[in-house]
Structure 1
Amino acid sequence: MAYTVRTITAQEHVAFNATRPSVSFLQTPAWGSVKSEWRSESIGWFDDERIVGAGLVLYRQLPRIKRYLAYLPEGPVIDWVDPELAGWLDPMVRHVKKAGAFGVRIGAPVVARRWRSETIKAAIADPKVTRLSAALPDEIDHAVTRTRNQLRSLGWRPPGDDEGFAAGQPRFVFQLPLAGKTPDELLKGMNQLWRRNIKKAAKSGVEVTRGTVDDLAAFHPIYVETAQRDGFTPRPLAYFRTMFDALLAEDPDRIRLYLAHHEGDLVAATTWVRVGTHAWYSYGASTTAKRDVRGSNAIQWRMITEALEAGADVYDLRGITEGLEADDPHLGLIQFKVGTGGEAVEYLGEWDKPINPVLYAAFDLYMKRR
């Protein structure tokens, strides 16, 4: 069945999202206000006059000409396992083409494979397993495998590891399932190091509190310190103010700021986002000083327990890389997240549809050189 795709209002988009258990916060109308360097549009899929799908499209302009990359991060929200996926995607491509798009990037938000923490630990210990995808998963969704085959047959292609238009979202993430668990059960599911560090933080007198938008001014210096230490480019304070203002305007409990203090010193700070039953650890920062008081573990534990209290089924620690070799620079991050007792998740991920292959290639080259 082919659906009709047309522009919808932010109010219609919010109302549709509310009918779903959860959608990515990157697929909320508010996120379009955060990404001010992109033009945004909410679109809906209609079966007659009934809305059955929705998405946030971000349009990134090519230099000097009015042609755009249409990007739907971790979306759209449609029936991804429909055996007739063309009925969903083809009208979307036609819609964004009319808006001047030379290519489309989507982020299929469906889980293809899962690896539990014990499986990951065993893979890390096995020198023959150098990448997560080489380890035998605990779960495979065969319906999503069929979706992958459909995408290829419809002319969609996954971006290569060296591609991304500087816009891509991670295909592999780490999540802690919360549904049906108590705080005691979650704590028991963590490894010994995590439990010890949470107890050490409490014994050392670390206090975790919720902040306000005004506290972003305290968060930002240690975020910049973290960026310098870990080698990434920090976002300006204004970006975080815009993010909080936009997300809180859509839902007063969409985003939170957490602060961990020790003897009056701010030692860690994080942002937490929730849409429905899914909560995300979004940004994190910590000081080099006083790392031994384990403020980062204390603040994560507070976010986990408050996600549970808020009705979340999943606490999402966001992206991980695949490398499992001992000398991989990102292995420590995987090990830190594995300590929560959660699971690695592989999404179907991002797929591109060039509408104008020449402009598509030119934009890719431009973004790589920026």
Structure 2
Amino acid sequence: MIDLEGKLADSFRCKTLKWLSEEYHEMNGTQYDVLDHMPTPLEFSRLVHIARPVLIKESTVPEVDDKCAWSKEWISEKMGNNKISVAVTPNGRADAVTTGPDGKLFFAEPHTQRMTVSSFLDTLSSDTEGHEIDNQSWEVHYLQSQNGNLFSSRYFDMSGEEDPSEFEALREYIPSDVSWCSDALDRTPDAVNLWIGDERSVTSIHSDPYENIYTVIRGAKHFTLLPPTEGWCLKERRYPHGTYARSSSSSALELVPSLPSVPLVRWSSVTDPTAPGALPSEAHPIHVTVKAGETLYLPAGWWHHVRQEGFTVAVNYWYDMEGRGMSWVWMNFLRGTEEPPLGNDEGAGAKAGGQIES
């Protein structure tokens, strides 16, 4: 028996989301604001209210009086022989949907490897123009720990005491918060993260419940952005969880499925939103390049896919979004009111605009 009522409800939900998407686009277009200077707290509070991306032509990180600052050599010298936690994958796609055992699609988390900073930096491209890699490793390394590897919420809870960081030696060069943002939101960051990688690492499209202040220190980041109203374009599915691991210290990485008790992960099945045909014609992606010395304000809930240009160093400040009022409710509604289908039930059709790759 055909569930006519259910089909009518699905059709209404789909039409409602598409109507909201088009109305938002007609009101806002695909442009974004560009500021020559950092905003005041009042100006930033207005930007948060509008919730549109803003490119700021200044850095949240003060300049260092050293022409070699933030080079590989400079970072290695400051860090010494300290070991750090690095994400390692066979394909540069951590926290992304990829093909695993038996051709099944998984949400894959990276292998975490402890290594010295100099050993890690040797695996990366030498500069922003070339693709030369000092250590011809076929695996891809990326510093992408998102747990506040520079400053965590504990740093502020404990008044700066007893909060060790793997990057303690770099803390003096990076502010623990963004004053105009902290004043406007009346809160401190949930996490301050350092990101170091090269063009082989790509961040799959996703959204975060944080107001994101993202500064590029070296290199460049290419963002593809979509507003929360276009979440329906991204074909979210539910995937089993897996993690890259080695059977021995010298063996190749393999994707190991997690136990069946681990919940399925809801994730976009669109691997590359910049690929022709990956997004429906109703989608309106915004492309923003953030160069060294520039800062991007990325509002909470905005979908973003990120590519890098050569050896890149960046820092971001995550401020928890305001959960009261309608913001959180709207954000969830715009992702759809029903659980998305299983990613492995559609066979080849699950390939996200035909883009899922191993």
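Readers should treat all values here as calculations from the given coordinates under stated rules, not as data from a laboratory. A quick note: this is a predicted structure, and the numbers were derived from the prediction, not measured. Cβ atoms are built from the backbone, for glycine too; each structure is taken alone.
The table for this structure:
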| quantity | calculated |
| --- | --- |
| Which of 1, 2 yields -11000 [helix-only ellipticity at 222 nm (-39500 (n - 2.57) for each DSSP H run of 4 or more, over all residues; to 500), calculated] | 1 |
| Among 1, 2, which structure scores highest (criterion: mean count of other Cβ atoms within 10 Å over residues 169-176) | 1 |
| Given 0.9 for distance in nm of label points 7 Å out along Cα→Cβ at positions 217 and 241, calculated: source structure among 1, 2 | 1 |
| Top of 1, 2 by percent of Cα pairs over 25 Å apart, for residues 89-272 alone, largest first | 1 |
| Computed 104 for volume of the Cα convex hull per residue in Å³, for residues 233-304 alone - originating structure among 1, 2 | 1 |
| Distance in nm of label points 7 Å out along Cα→Cβ at positions 65 and 177 - structure with the largest value, from 1, 2 | 1 |
| Origin of the value 21.0, 62, where Rg and Dmax of the Cα atoms in Å was derived from one of 1, 2 | 1 |
